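No lab work stands behind these numbers, since they all come straight from the coordinates. Keep in mind that what you see is a predicted model, and the values were worked out from it rather than measured. Cβ atoms are built from the backbone, for glycine too; each structure is taken alone.
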Structure 1
Amino acid sequence: MPITKQGWELQIIRKTEQRRPTDGKRRTVGTYQVFHDGVPQKGAGLSGTVAETRGPGANKPAGNNRRVEAGNYPIRTQDGEHYVTIGYKESESPSAVPKPGILLGKTGQRVGILLHPGQGFLASIGCINPCTSLPNAAELIDYVPSRKRVIAIIEDLKAFHGPAFPKKNGQPIPNSLIVIDGEPEFQP
């Protein structure tokens with residue numbers, strides 16, 4: 001799915017699925033890049049690797065334990081108990097809550113699909129975890145660098161929108177999309 005080249009966009013290109021041999025768990029691995037009006041951004045944390053749960057992508061039924069479908073998703077400031085866009089804890093401890101996150105909108109019957117820090121093999125079902133590199137299924141997501149990437153994305157959104165960025169959680173972020181491309185299948 002190509003970017004629209006309008007406004008703020010984070011493009012995810014799914015590349016492959018990995019399966020951990022010790023327990024058979026699967027995750028989808030791809031790359032991400034932030035764009036401003038079609039121009040790729042070069043700042044720290046504005047490109048890298050992402051992990052999601054296994055495929056195929058499905059936006060229904062709710063609770064299907066799959067990644068979301070490829071497509072364009074408007075985003076919102078997250079207002080939850082464990083993740084928020086505004087007012088997350090400054091602590092780098094994986095147990096400190098709330099953690100930084102952004103909510104994907106228009107995900108069909110799926111709810112609570114977030115971009116948020118990952119940890120270990122995969123941090124959640126259906127959500128997107130930015131990280132540095134996942135060359136194989138044995139590589140784990142390190143929480144602190146993943147958290148820094150989520151914060152860099154949030155700060156870039158704030159800088160791009162300036163005063164138009166929402167002042168509280170639970171609000172749409174104008175002219176901003178997460179664009180997801182690809183439906184790789186697991187290759188045993």
Structure 2
Amino acid sequence: MADSAQRPLRADARRNRDKILAAAVRVFTEEGLDAHLERIAKEAGVGSATLYRNFPTRETLIEAVYRNEVVQLCDAVPGLLAAQPPHEALRAWTRLFLDYVTAKSGMARALRAIAAAGSNPYGHSRDMIQAAITSLMDACAAAGTIRTDISPADLGAALEGIALTSARPEQRDRAERLLDLTLDGLKTRP
């Protein structure tokens with residue numbers, strides 16, 4: 001059994017899993033974490049058995065959704081840096097970070113319950129996010145657009161502070177203003 005857990009998924013199984021995760025984000029956002037799993041399966045275009053084969057419990061689905069959101073957030077960095085100047089890529093990524101935090105705030109209660117039950121849904125998410133911030137700041141520093149006396153951990157703490165005070169969807173304008181203030185404070189001055 002352990003071998004099957006380590007085996008990569010077939011392409012169709014991977015697509016189904018990805019469709020389930022995407023549908024779960026949409027449904028959980030619309031209806032909350034108590035949404036019927038059958039609705040998620042239907043929204044994903046798969047049968048309930050496929051959903052339960054991939055995610056045997058609501059908790060495993062919620063944890064997988066959270067982990068997937070972290071991976072997507074961090075995986076966005078190379079594409080942003082390839083498509084935009086570094087400082088604009090950093091600005092765009094901080095908006096994605098707000099989207100991630102807004103989605104995660106709706107899952108906070110469930111994630112705490114999962115952690116209390118012995119799982120660690122947060123795993124390496126802090127390290128992954130810190131690495132993403134480091135990549136962005138290194139690119140900005142190399143371009144000469146940000147100060148070098150501010151560490152990625154400092155920016156991470158600032159982003160967490162903004163998230164703690166302004167993560168709800170109705171606070172988005174305020175959160176973006178705070179992000180702009182923070183990013184403006186990173187800029188090099190002549």
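Out of 1, 2, which structure matches -3500 when helix-only ellipticity at 222 nm (-39500 (n - 2.57) for each DSSP H run of 4 or more, over all residues; to 500) is calculated?
This figure was derived from 1.
Figure out for me which of the structures 1, 2 the number 29 belongs to, where relative contact order in percent (Cα under 8 Å, 6 or more apart) was derived from the coordinates.
Of the options listed, only 1 reproduces it.
Among the shown structures 1, 2, from which was the value 2.3 of distance in nm of label points 7 Å out along Cα→Cβ at positions 147 and 163 calculated?
This figure was derived from 2.
Taking 18.5, 62 as the value of Rg and Dmax of the Cα atoms in Å derived from one of the structures shown (1, 2), identify that structure.
Going through each structure in turn, the value belongs to 2.
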